[in-house]
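Pasting the structures here.
Nothing in this text is a laboratory measurement; each read-out follows from the coordinates by a stated rule. Every value quoted in this text rests on a predicted model; they were computed, and no experiment measured them. Cβ atoms are built from the backbone, for glycine too; each structure is taken alone.
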Structure 1
Amino acid sequence: MRAHAAMLKDRWAVRASVLRHADGVVKCGARADAGNWRPAESRPQIAQTLLACFEQLSTALTPFSAHICSSTITIEERDWCITIADSEPEVRAERALIARVVVDGPQSRVPVIWQAAGSSLPLDKFAVDVERGIAAEVRASLESSFMNEPRSCPVILDPWLASQLVHECIGHTSEADNFLDYALPRGYALGYRWCELALDVFDDPTLPDHRGSYARDHEGAPSRRTQLVRDGVWSSLLHNRQTQFQTGAAHRGNGRRVPGASATLPRMSVTFACAGASAAQPLSALIAQIEEGLYCVGTWGGWSSGPQFSIRPSYARRIRNGQLTNEFVRRFDLVGDKFATLAGLAGIGDQLEFFDPAFGCDKFGQDGLPITLGSSHLFLRSMNLRPILR
């Protein structure tokens, strides 16, 4: 059997939202197949879920109600129709939950966004994060100072942002086409030590119930667990058919593409980082090691170009004398060289968390590929901070 690249079709089933303006007016509606909005009561179960989530959000934001310009919760239902040559099409239903809050901050209006997706609505995660994540970010948007000039300092990344760092630095560089393009020509090969600590990094599409999960890639190869980094040492790459042929690799299974694309690329799936043997520490122990630094929370995304990366935290809290303060900082990026930055890894947390973002991964014009990210807290001895001045 000759398996060709998968043909994907992304079909919207319904998008439903509930919106509250600052004047207290609440609107609830639904839209099917990018058509006109109609009352959400046409989808009573979705309408009920939306209003329940909205009530949770409204309760969590009550202390900040005077500063909320608008708040929206959206449910998006999608069907992914994945067809591999010589096999029956597989229809994969997916639901995304997205919360958007616009805050009237001290200097400008500030957007706050929470988002997750999967085979079922992430209602349990939303219930936890609505206070721990959304309300905390709204508070930070009201109380933060801005960074005025570039600097470097010790940084702890929460699991969400840490997973973004691992995705940009180790994940993309371990995609075999990128490895051949910019890592190997610079002298970085398998066996290179990313860091002195026992960091383990995996890409595993066989883990069930994640956005990045799959049984076969779009070339028909069976999925498999790949350990990219073992105890801090680069141990493997992600391959499609082409890079397997180029390098003589023993395995492939990471050839993926997005709707409308003609070629598969080596792409990540469910990528996560955790501590190896005896390397994990509780967050309190990581904070206690820092005299002056930042605890960075959440992510607005990131990008990488060759060996350079940039990730944007939602906000940060200052660490002083080994204690986490309630001094907030916003509007800065963490930037640098992938290899030099990871070489400064000084600590790994003991709680692994996974994230299934509603928005996917972009690469070479193939944008929005479903992926999953995961990490524990990561402590970097020094990271470069660049203020967002515009």
Structure 2
Amino acid sequence: MSARRISRSRLVTAAAMLFVSAPPSFLAAAPVGAQQASANKTGAANEQTTLPTIEEKTRGMLKRDGFVPVYWNENDGKIWLEIDRFGQELLHYTSLPAGLGQNDIGLNRGDLGPRQVVVFRRVGPQVLMVEPNYKYRAHSDNPMERKAVEDGFPASVLWGFKVAARTGARVLVDATDFFIRYWHGVVPTLKRTRQGTFKLDKSRSAIYLERTKAFPKNTEVEVTLTFTSDQPGPLVRSIAETAGSITVREHHSFVNLPPLDGSYKPRKADPRAGYGGISYFDYSVPISEDLQQQFIARHRLKKKNPRAAMSDPVEPIIYYLDPGTPEPVRSALLEGGSWWNQAFEAAGYRNAFQMRMLPDTADPMDMRYNVV
């Protein structure tokens, strides 16, 4: 496509978004902010008198305290989330710690599922988990320009929770149905690979408490999911003990994101280098520049002495080896991983990349430890 056609397309799109985002004058004149503030104040007052406190609601439950506190009720099998990080971006992703074997179905042990940046938003009696649309952005100092792009492309509300208890700014929500579902796409994957039409059987699905934990920077919840079908496909029949009933485990992670304090400098991708990363469309760039922006994914590494040709890092990159790794694989991984220091030394960093054994007191699920 020619530069002229791209420029014209971008101008038309931008103009359309401006028209969509501009409210009619009779709507703009309404005191929406005042009405919303009054409604929130009244709702909070009514809620305070009707909702129990979190401490009252969770009495007798097992608590996993951490980044997003989790409560487990053994009597009814429900799991609850305590949420107070409203408006704060965090990472949510799923994985498959127990799958359907290594085959062409594509539901293998260890596979990563959907990954998204999400934000919890409180709306009266509800908490919405919203995924912002970062495929389209506007890195502009003009708030109206940023708003036009934000409103021009849809966000995604991934889930709606009902507030069941409240203490101060903290709320408690029932997250059982949120976790007991196939976020990893098990059902459509089985259908796409012609392995039958399966459905989730909630009566044979439950929270997997052994791998449900919370840490200072992440919260982990694992579930056992059972899927049933009257006509399972040939691959499923070849690997499952009972082909009409297959059980997998799905894992959810809520992860704290590093602060946007300006210390991380994005690096643009070069098509001549085979390096993974991200891309998005930036509607604030000059028309003469490419609308699609591409950046590599890299570690946040800074020198202690920026002026020195060779310097130790402020914080080294450390990978920990699982203590269950047997010899001679253990020694090979520790030695081989340390060879990465040669590349970092060429870039002016000393002791930037380290391989260590995971301490006995550490949990491999704790995101403060990068575990191999």
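Out of 1, 2, which structure matches -0.33, -0.60, -0.76, -1.11 when log10 I(q)/I(0) by the Debye sum over Cα atoms at q = 0.06, 0.08, 0.09, 0.11 Å⁻¹ is calculated?
On the way: 1: -0.25, -0.44, -0.56, -0.84; 2: -0.33, -0.60, -0.76, -1.11.
Here the read-out was taken from 2.
If you work out mean count of other Cβ atoms within 10 Å over residues 95-102 for 1, 2, which one comes out largest? All intermediate terms of the calculation are to be shown ahead of the outcome.
On the way: 1: 20.8; 2: 17.8.
Result for mean count of other Cβ atoms within 10 Å over residues 95-102 over 1, 2: largest is 1.
Match the computed value -7000 of helix-only ellipticity at 222 nm (-39500 (n - 2.57) for each DSSP H run of 4 or more, over all residues; to 500) to one of the structures 1, 2, and report its label. Walk me through the numbers before you get to the answer.
Numbers: 1: -4000; 2: -7000.
Comparing all candidates, it corresponds to 2.
To which of 1, 2 does the computed value 3.5 (distance in nm of label points 7 Å out along Cα→Cβ at positions 231 and 255) belong?
Working: 1: 3.5; 2: 4.1.
The structure behind it is 1.
Tell me which of 1, 2 gives 16.6 when you compute mean count of other Cβ atoms within 10 Å over residues 143-150. Please report the intermediate quantities before stating the final value.
Details: 1: 13.6; 2: 16.6.
Of the options listed, only 2 reproduces it.
If relative contact order in percent (Cα under 8 Å, 6 or more apart) comes out at 14 when worked out from the coordinates, which of 1, 2 was used? Write down the numbers at each step before the final one.
Values: 1: 18; 2: 14.
Traced to structure 2.
Given 61 as the derived value for percent of Cα pairs over 24 Å apart, for residues 135-294 alone, which of the supplied structures 1, 2 does it correspond to? Each step should come with its number before you reach the end.
Values: 1: 45; 2: 61.
Value 61 for percent of Cα pairs over 24 Å apart, for residues 135-294 alone corresponds to 2 out of 1, 2.
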